[in-house]
Structure P
Amino acid sequence: MTYLNREDRRETIMRAAIDVALEEGFSAMTVRNIASRAGIAAGQVHHHFTSSGELKSQAFVRVIREMMALPLVPENASWRERLFSVLGSEDRRLEPYIRLWRQAQLLADSDPEIKSAYLLTMSMWHGEVVRLIVAGQQAGEFTFSGSAEDIAWRLISLVCGLDGIYVLGMAEVDDAAFSRHLHHAIALELH
């Protein structure tokens, strides 16, 4: 058996929690399941995290950070393409991440730790959208009036609303309609 220092053991547990979350969702993120995946005793999970809620919320934030770090467009992509990829990418690699994000949104009503993590990830998303809007403006690709922060919230709100309708399976908001509406909103906001 290989000895792991405290930080390495904690990271092993976190990685197992992330894997369970992406593959099976929040409901499968039990201490027993995570410990089994990590190849450790359940007591080790409790030793490194004060509660399963703490582990779930920290794993969720890490999952979203990893999602946001995925290279979704080529380095030479336009700022418009980069912005679209952060708001409504059609990259199928994101499906497990988006599924988990939807679950977090539902759990936020009843779980304060998940709600806190969900709010943090929304702020992270908003910050990235603002960063892309400002970078696009500085590159001369975007012109707009008002604040980049407000535009980012409007675009995120549209995406969240469209996603809510998309999940219902309504024919009017399929993949093509989702993309069309988002491209239209970006064009209206950022000439």
Structure Q
Amino acid sequence: MNRPRGRPAQGKGVTRDDILDAALTLLDEGGGQGLTMRALAARLGVTPMSLYHHVEDLAGLLRALSDRVYAKVLQGVGRPADHRAEIQRILTRYHDAVGSHPQLTLAIFAEPLAFAGVSRDVTDRLTTLLGEITAEPLPWRDILIDHAHGSGLALASAAGNQRQARLMKKQYREALARLLDHLAAC
């Protein structure tokens, strides 16, 4: 190869945003098996080693993708007057993010070192909020997050069918409300 390290053939440098955009596209198209540093470098027209100037490894890449995709989940979160409403808002946003990029969630499951940053912040925030309304925040957190994962991942089956996706999102919100009602009754 005669092209400079880290530069596409056109001579334009690759940025972290370019890397994250391409990595998310690879994940969405081919799942976790489709996202390798070699495949990502080929997509970007750079050498695989040039990616390591922007992300330390695959786990770091997945953490960066997670931070980007899940960033909206905690937007506007502060000291809520209504803990239940805040839990519902966070989980609804998280569910939507999982449904938008299910392969990212599966890739994070497969790479435990990728669970950090915003993913960890979402989990910690839910644990804190649940601790305000139940003596058993950890089991409830796990139940609610697993429910968001399962329903969010199932949205992939409705890809291309807007009506089906809307129905599935509505069903998730109704089920979440029932779970939270049950939690409040305990």
Structure R
Amino acid sequence: MIDLREIKAVARKAAFARRKAAFDRNIPGAAGHLSEVLAGYRGVPLSGFVPIRTEIDPLPAMAEAAAHGPVGVPVIQAKDMPLKFSRWQPDGALRDGPFGAAVPEVDDFFEPEILIVPLVAFDVAGGRLGYGGGFYDRTLELLRAKRSTLAIGFAFDAQEATDLPLEATDQPLDMVVTESRVLQF
């Protein structure tokens, strides 16, 4: 019998390698298209993320958006729990959060209507392969049950994959923004 966890682990390993190669190219202006997309949603509460390891950097686009409305970053509460989002400012004090992601020093939680979602791999149908903790899937399910919530995957082109091993609990992305394009689903 095929173990889906093993299939996902193989897919993640390959995607991490592609992401690292893209990261190492140090692509200038990688967040340009993300800034353009977010400009159409000025003032709408959103969450981005502080990049870790080889993730693409959304901070320039987040800083621009913060001039027009609330911007937050995810804060992990506990295993198997949805994320909470704390207000972030471009020059705000940060502390180390779980998994090495920086979070605001003082928590000021709010619910975003747009989530800029980190990922390991994506497909052209809005599928997303994450790190395996299910945090964003649980969070998107919870937020989407309350109101329309836009999930924007932000990644390098190199993170595109085919035949992602997805499950029924995996929440789809509404859009993927890369350093060169915007895909809407």
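When semi-axes √(5λ) of the Cα gyration tensor in Å, for residues 15-70 alone is computed for each of P, Q, R, the one that comes out at 15, 13, 10 is Q. Match the computed value -21000 of helix-only ellipticity at 222 nm (-39500 (n - 2.57) for each DSSP H run of 4 or more, over all residues; to 500) to one of the structures P, Q, R, and report its label. Derived from the structure labelled Q.
Using the calculated result 4.7 for distance in nm of label points 7 Å out along Cα→Cβ at positions 103 and 135, pick out the matching structure from P, Q, R. Matching structure: Q.
Values in this text are rule-based calculations from the coordinates and carry no lab data. Note that the structure is predicted; figures quoted are calculated from it, not measured. Cβ atoms are built from the backbone, for glycine too; each structure is taken alone.
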